[in-house]
Structure I
């Protein structure tokens, strides 16, 4: 049923584009007979072009993981209060993006900064194609501004990293070895009822991961304080672990594909991808060279232009 529903979307999309194209041809014939105005033909043309571009854009989201929900994690870089404030600004940007597009955003873990901002946060974003749209946000985001935390009013550069992984559900098989899992519990911080600071409802999951391809080992650490119910937090932590392991497999497949197709541009996960220069009123993506002067709009979640530019360039090459 899921496959049929997915195919039906493409059939409906094609029929919609075909109808608009037919209307455009008819409008042009009517124009030659002076039955409609040039403006009416232009409006019909614009609708047809927008429909074609929308369908083409959806075609950039054909991977299995694209239609999934996602986990978005933000970590502040070196630089103390300034970078922690930058991380909180990015968190707000993505929360506003999710709100604008009707996605459900839940903060699964949040560590406040020492003076301001945040050290790290994990956001679960649920909605159609959430991972497909946000996967291009992976990497280091660079801020350049006159810092309000600098007494001399100097221009400062701050960094924060963003990691986006698909939020895997139970229908996808991911091999988790129980012997490699260990748990700690701790008291959740922050405002709330009397239960919050007295009961150890927060959970910390440690997983000793061994890469099946090269044998390298690493510890995966996940903290979850989403609810006051420890079993529920454990369940959420395990869900995030499945997502991380799925993403590792996904990255391996991408790396193997890149080796075969040597001419293809490679997505450099974890590299600096975008600069936000407040003084010059400029936000520029270094991968696509897409830029805008609407800094306030971008920080308010209007990042669709960057997302579209990334998908149209990189996803088309993958396809």
Structure II
């Protein structure tokens, strides 16, 4: 079995490391702080992801580099992502390790149909343009024979291990529903169908792509359950916790107006369309190619709710997910 370099020690990085170890591989888990995940066969590495020389040294002898990191500032991707993406691609080219990039759906922009891997990249904002450019540059290096690259794209995710503030659904819907408090959404139609990817399934696909030669030079969608509205998710989470379905409202418009002084809140405008209407991910191609399926919705939500209610038994059960 091989050694892999996973860059980023957050929830996705740890899920990827766990999935690689489950396949018999060893992992160097790199982060700026050298966070030790306390996992067998995983070694913590202190690394600046903008330093190509450090990345080349860390990737020496590795079968793959998995980009599972994210800039610390959500509001400044145009400033913070390019040096990281450039360094990771340079390290892949110079070390010979395959580059697996964990990405999202921002690059597709506003869509009016379920997104497949063939959906054109038409970003409608800065963050989407950054993500689209990262793939285009990596793919150009692949076509030129300079590197082996692949990219996986996930919907907004949920699951234990998601860092604070990284899961819109977890923070604004699942947690308050499980705790029995009212839900106040900063944006979004609570009845719009929306795809939600389970965090562990992101790690599973990242590990699959890093170890399967069919992955290179392609984009893949993470296996994801059928779309479910935020109202349906809230009812499911409340049922698991033995509570009544919560009321769902919007944060007062005046409060959101004042909140716009925050660069992070202002930057959310680019993704508003993802929550105001149907936003559906199609992962059939990935599932058929690799024989993968998403974690059962009830199992995924149960694990997520349990993370918000440690030690509390969950005796309820949500309604079956739509097919």
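Out of I, II, which structure matches 1.00 when FRET efficiency 1/(1 + (r/R0)^6) of positions 102 and 214 (r between Cβ atoms, R0 = 41 Å, to 0.05) is calculated? Derived from the structure labelled II. Here FRET efficiency 1/(1 + (r/R0)^6) of positions 70 and 86 (r between Cβ atoms, R0 = 25 Å, to 0.05) is compared for structures I, II. The highest value is that of II.
2.4 is what came out when distance in nm of label points 7 Å out along Cα→Cβ at positions 142 and 166 was calculated for one structure; which of I, II is it? Derived from II, not from the others.
I have 17.4 for mean count of other Cβ atoms within 10 Å over residues 62-69, calculated from one of the structures I, II. Which structure is it? Going label by label, the one that fits is I. Work out the source of 27 here, i.e. which of I, II gives that when percent of Cα pairs over 32 Å apart is computed. Computing percent of Cα pairs over 32 Å apart on every structure in I, II gives 27 only for II.
Once distance in nm of label points 7 Å out along Cα→Cβ at positions 6 and 158 is calculated for all of I, II, which comes out largest?
Top value of distance in nm of label points 7 Å out along Cα→Cβ at positions 6 and 158 goes to structure I.
A short reminder: the numbers here are calculations on the coordinates, not readings from a lab. Quick caveat, the model's predicted, so the values are computed rather than measured. Cβ atoms are built from the backbone, for glycine too; each structure is taken alone.
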